[in-house]
Every structure is written in structure tokens, then in C-alpha cells.
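In C-alpha cells below, several structures.
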Structure 1
Amino acid sequence: MILSHEVERMCPISKGPNHGPAPIPVEGKWVQSTQISDISGVSHGVGWCAPQQGASKLTLNVKDGIIEEALIETIGCSGMTHSAAMASEILPGKTMLEALNTDLVCDAINVAMREIFLQYAYGRSQTAFSEGGLPIGAGLEDLGKGLRSQIGTTYGTTAKGTRYLELAEGYVKSLAIDSDDEVIGYQFVQLGKMMEWIRGGMDANEALEKATGTYGRYTDAVKYIDPREE
């Protein structure tokens with residue numbers, strides 16, 4: 001180590017007590033984190049690219065500093081889905097520090113990795129106070145039945161009002177409109193469940209009918225509209 005002339009001339013003074021870093025909660029334990037291997041837990045990070053054309057949500061299950069499970073969800077940019085596919089191959093098996101310094105191609109996923117790293121470093125994981133954390137596979141449970149992301153897509157104009165296209169329940173087939181031309185409910189299709197039944201051998205029309213449901217005062221409408229055509 002090279003010291004400047006001024007520092008070399010200084011007389012040494014003892015540092016005194018060193019109590020270490022403040023402890024953070026890690027899977028039900030208070031840990032004075034000094035090594036990457038001290039980090040465990042499940043957490044989430046959300047990122048976006050510089051032009052803000054898309055966003056990415058990253059969910060990691062980390063055990064002793066190693067990423068054992070990675071779930072990547074993206075919205076807004078077609079190119080981002082390819083980066084996400086690569087990230088799901090690249091991230092598992094890496095340490096948190098390796099992952100932080102890995103080029104995940106898409107800015108949105110890189111930012112999500114940075115944000116999730118901060119969550120872990122400051123003890124803000126979802127499993128901070130859960131003894132033993134969550135098993136590998138917990139990330140898939142975030143997706144729910146049918147293994148599809150919870151997506152909401154709505155569109156509106158001053159001229160024609162709102163259009164619900166896809167909500168947490170699923171793909172919106174039709175909107176229920178009352179006598180004041182206001183939305184009072186909608187009919188939806190749970191695409192994940194429908195595709196599971198079709199894969200299992202069920203007729204597509206039967207699966208579509210079985211996966212269809214309604215929300216709100218759907219049956220009280222004076223008219224129904226297709227949000228993609230009307």
C-alpha cells in the first residue's frame with residue numbers, strides 16, 4: 001500500500017473498539033453481515049430501462065449468498081423477453097455479488113438486480129423474519145395457478161372512455177355497461193387454467209367455457225361490449 005508523504009509523517013493512533021456492522025434480519029436470525037455468504041432470503045426487485053419503454057420484476061431465492069431460484073417477469077418491451085430468458089439461465093448458481101456485476105443484457109433487468117441487492121443488503125427481504133426462509137420453488141407460487149404473471153392492462157381515451165383488456169383474473173372478453181354507459185363488471189378467461197386443461201386433453205371450447213368467469217354486476221348490464229372491437 002502506498003502512503004502519501006503527509007500520511008507517512010503522521011504518528012499512529014489506535015482505532016479503538018470495533019463493534020462491527022449493525023445486525024440485519026436474515027431468515028429469522030439477526031446477522032452481522034460481512035460476507036456475501038451471510039445473505040439468504042426471498043426478495044423482489046423492479047427495474048426499468050433508460051428510455052422507460054419497459055419494466056422487469058426479479059424474484060430471487062438466495063441461500064448462503066448463492067442464487068438458487070430466479071423468476072423474471074417483464075412488461076412493455078419485446079426485446080426484454082429474450083433477455084429475461086437468458087437471465088433465468090444465467091442467474092441461478094451465481095453469488096449475489098457475481099449477479100450484481102453480470103451484464104443481463106437488458107437495462108431493466110440490470111436495474112432490477114441492483115434494486116434487489118439493496119433489499120438483501122439492508123435486511124428487507126420477504127423472509128427476513130421467517131425461520132429457514134422459503135423452499136426452492138417459492139418463486140413459482142408468486143405466479144398462482146396456471147403459472148402466469150398477474151397482469152393488468154387497461155386503455156382509455158377522453159373520446160371513448162376506458163377499455164379493460166387484461167386484469168388479475170385473466171383476459172377480458174367483454175365489458176358490462178349500465179344505462180349511464182359506465183363499466184359495472186366484466187367477463188374474463190383464465191388463460192393459464194384453460195391451457196392446462198387443453199394440454200390435458202380437454203376440448204378447447206369446453207376448456208374455454210370452464211375457464212370463463214365474471215366480476216362485478218356483470219348480469220345487471222344493459223349491454224355488453226368487446227373491449228378490443230367496440
Structure 2
Amino acid sequence: MSDTAINAGFLTDLHQHWPFPSQLTDCTLVSACFNQQAFKTELCTHYGVTPPPAARKRQAEFLAARLCARKALQQQTGLADLPTQQANSRIPLWPLHSCGSMTHSQGICAAIVGNSKIWQSLGLDLEKPMPQARAQRLARAILTSDEYATYCELDTAQQAQRLTLTFSLKESLFKALNPLTGMYFGFQDAQVVAIDSASTGHARLALNKSLSEQWRAGCELEGQFSLLHGSVLSLIAVSY
């Protein structure tokens with residue numbers, strides 16, 4: 001049976017594109033929309049994906065993101081591989097000579113794959129815009145004191161937008177650096193020090209906590225962000 005037939009409304013066409021302002025060398029990004037209600041476990045069997053022992057919603061997200069990753073790997077390497085799961089870890093293992101990251105949120109999924117001879121690690125994150133009331137509740141937990149001072153200068157709508165973007169960038173940073181350092185770090189352990197636009201642009205982040213000999217407090221990394229179906233999509237790429 002074909003992929004189209006068995007999908008039966010679960011996943012839209014996988015779309016290879018580049019939504020960010022600056023193209024990265026030897027990287028491929030694929031996104032799609034998925035319908036959680038159309039998910040069935042037979043899909044996992046068909047695609048050779050072992051779903052996590054979790055609720056149906058989590059299994060649907062898991063499969064959708066990995067189908068994006070498979071398409072990105074096929075475009076990048078010529079092989080329709082899938083990332084595998086490390087034992088006792090949520091960090092995916094990518095096929096030889098590749099690195100990548102996957103994300104999903106509210107029926108949208110995406111994956112990026114890069115050449116591991118060029119990129120040490122990639123972090124991709126997708127976040128639905130945060131409601132203003134939720135932004136007010138979470139601002140102190142997500143923002144450092146410097147970030148919060150800037151946040152307070154914005155109007156309420158801008159605050160929710162800024163918090164969503166900051167949250168996403170910090171999630172992307174964690175996805176990029178945790179596999180390299182093996183260290184856990186939270187929202188207060190990094191900060192966004194520059195953003196050049198409100199919707200699509202570049203950002204710069206700095207570590208407030210030392211994670212390894214290479215990644216010490218004060219290190220800065222560049223990020224990019226854009227909108228995907230109304231949600232914030234951010235990317236941190238770590239080169240050699």
C-alpha cells in the first residue's frame with residue numbers, strides 16, 4: 001500500500017523549504033502539518049517507527065516529526081533513513097555523517113538535517129504563540145533579569161510575542177548544546193542578548209552557565225527565527 005493511501009489524512013505533503021533569512025550550508029529542512037485524530041498505530045508499523053510507550057497524542061507527534069526527518073535525510077544523504085532513539089535518553093541518534101533536530105507543536109512538525117562534517121549540532125524548535133495571560137504568568141521563570149527589563153518596556157501584545165520567541169530560542173539552544181555537553185541547563189542559564197526583528201530575523205544568545213570546557217559562561221551563539229503556519233520556528237546551528 002502506498003504512503004498516500006495509508007496516511008489517510010494523517011500527514012500533509014512533506015514540504016522542503018528554507019523559512020529562515022540565512023541559508024545554512026549543506027542543510028535541509030522539511031515541514032508538514034499532521035492530524036492527531038487521524039493517527040493509528042498501523043502507521044508506525046508501515047513506516048518502521050517504534051512509537052514511545054505514551055499517549056496517542058505523543059505517538060502521533062513522534063511519528064510526524066520522524067517522517068519529516070526521514071524526508072530531510074533522503075534529500076540530504078540520498079538514503080531514506082530514520083534517526084534512532086538512544087537508550088535511556090530522548091536524544092535521537094542520527095545516521096553517519098549527519099546531524100539534525102526535530103520539533104512539533106499543535107499539528108505542525110518539522111525537521112532539519114545537516115552534514116556533520118560541517119555542523120557539530122543543530123537545534124530546531126517550534127512554538128505556538130503564547131497567550132498574553134500565560135506570558136504574564138511565565139515571564140519571570142523564562143526571562144533573566146536583563147531580559148525581563150527589556151520585556152517590561154514592551155506593550156502587552158509585544159510582550160507575549162517576545163516571550164514566545166525567547167522561549168523557542170532557548171529551547172533550540174538546549175537541543176543544540178545538550179547533545180554536545182551532556183549537561184542539563186534551564187531558562188535562566190542562557191539569555192537572548194540581541195534580536196533584529198519581531199517576526200523573521202537573527203538573534204544572539206549567551207550562556208550564563210558553563211557547560212563544558214568549550215562551552216563556558218559568556219559564550220555566544222547565533223540563532224535564526226521565522227514564522228511557520230503562524231507559529232514561531234527557531235534554529236541554533238553549531239559549526240566547527
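Which structure, out of 1, 2, was log10 I(q)/I(0) by the Debye sum over Cα atoms at q = 0.10, 0.12, 0.13 Å⁻¹ calculated from, if the result is -0.47, -0.68, -0.80? Label of the source structure: 2. Looking across 1, 2, the calculation of FRET efficiency 1/(1 + (r/R0)^6) of positions 13 and 205 (r between Cβ atoms, R0 = 41 Å, to 0.05) that yields 0.80 traces back to 2. Starting from the value 1.0: which structure in 1, 2 was distance in nm of label points 7 Å out along Cα→Cβ at positions 53 and 85 calculated from? Among 1, 2, the structure yielding 1.0 for distance in nm of label points 7 Å out along Cα→Cβ at positions 53 and 85 is 2. Using distance in nm of label points 7 Å out along Cα→Cβ at positions 21 and 221, single out the structure from 1, 2 with the greatest value. Largest one: structure 1. Computing distance in nm of label points 7 Å out along Cα→Cβ at positions 93 and 125 for each of 1, 2, which one ends up highest? Evaluating distance in nm of label points 7 Å out along Cα→Cβ at positions 93 and 125 on every structure, the highest lands on 2.
A value of -10500 for helix-only ellipticity at 222 nm (-39500 (n - 2.57) for each DSSP H run of 4 or more, over all residues; to 500), calculated from one of 1, 2, originates in structure 2.
Where a number appears in this text, it was derived from the coordinates with a stated rule and is not lab data. What you see is a predicted model, and the numbers here were worked out from it, not measured in a lab. Cβ atoms are built from the backbone, for glycine too; each structure is taken alone.
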